[in-house]
Structure P
Amino acid sequence: MVTTNELLQKRCRHLDTGLSDTEIAQHLAAVPGWALQEGKVAKTYSFANYYETIAFVNAIAWLIHAEDHHPDLTVTYNRCIVKFDTHSVNGGRGGISENDFICAAKVDAVYQQGRHQG
């Protein structure tokens, strides 16, 4: 079974093959609060105000760019919904890959770091 620490140590890479349903369930266990929603791995983060929300978005933008794995973001006054999937898997039809969980773990780490600094 995969752990959060293992995911944090990895880097995203080009993948053609997605994870099986069993593998997705195992990976979800390593990233608490993330869930499968409409074919994507998703989590909602809450903040005190718009400034904190945008600071989080800016922080994860750097991370996302470095990993070259870009989520869908929904940004409101005090919330940011992050949704990952991998477009290149399953013959270009998309799906869930390990990259989604690598980034989920890293986004969680950014959020936790911000909580400890605030």
Structure Q
Amino acid sequence: MGTDLLVMDCVVLTMPWRGFGLGAVLAAEAINRLAPGCGAVACIPGIADPDGSWRPDQVEWDRVTAKITAGWERVGFTHFRDTVYLLDPATGALEDQRSRLRSEYLQMCLGWKSTSAAGTGGDDQ
């Protein structure tokens, strides 16, 4: 159990990769590598638009923010205060969630592979 605090400042996926659950699995992997020695991991789930071109109305903003928050909760974060979410690496929740996310990711990859193979008429590697 460490005393450092890991702050997940920004996790960004380019537009074509969004909506597949990749953010959660990639964040869990990054935390796994960066969290040794940390007593806690913190984040504030929200929207990152690096080029500033997205201009949603409040309903769309709230919908996307809720989806991002649900992704962080899938990693193992729990609400702490205001908009801050925390993860305690010592509880084992991260490892449990990471295993589950990896399994879901594998299933997604296998589904994509079978769909791609069916679309090409063969099973190219």
Structure R
Amino acid sequence: MRWPIVTGAFLALTAVMAGAFGAHALRNLVSDRSLDVFQTAVAYQMSHAIALVLVALLSGLDLSRRLLTLAARFFLAGIVLFSGSLYTLVLTDMRWVGPITPLGGLCFMIGWALLLTAGVRRQTN
């Protein structure tokens, strides 16, 4: 599986960039609470970017490709919805995106549940 490793590596790179942006450029522009929200978005983006890379690496084992692909898709959706909505909340006045954040969290949970299921169902020889 190539796309999860490429996407995961790209999202990890941009998480580091966003973290640096938040620590340096945003520090004097937004409230401490907003900065905390931004850093939460960075942390979840990074951990789930690594999860995408993990899924790509696990594809070499006897795990369901279908479940791994679904898990990767949910991790990606989670990053877009969860981290993306938090970034948007901090950087703009678009407050309507707030209710999207929990949907991203749900996507993360589904992704982990799918990965768990793939591990439990692993084909043993």
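Throughout, read-outs are computed from the coordinates displayed, never taken from laboratory work. What you see is a predicted model, and the numbers here were worked out from it, not measured in a lab. Cβ atoms are built from the backbone, for glycine too; each structure is taken alone.
From P, Q, R, which structure was Cα extents along the principal axes in Å = 58, 26, 18 calculated on? Derived from R, not from the others.
Calculating mean count of other Cβ atoms within 10 Å over residues 70-77 for structures P, Q, R picks out R as the one with the greatest value.
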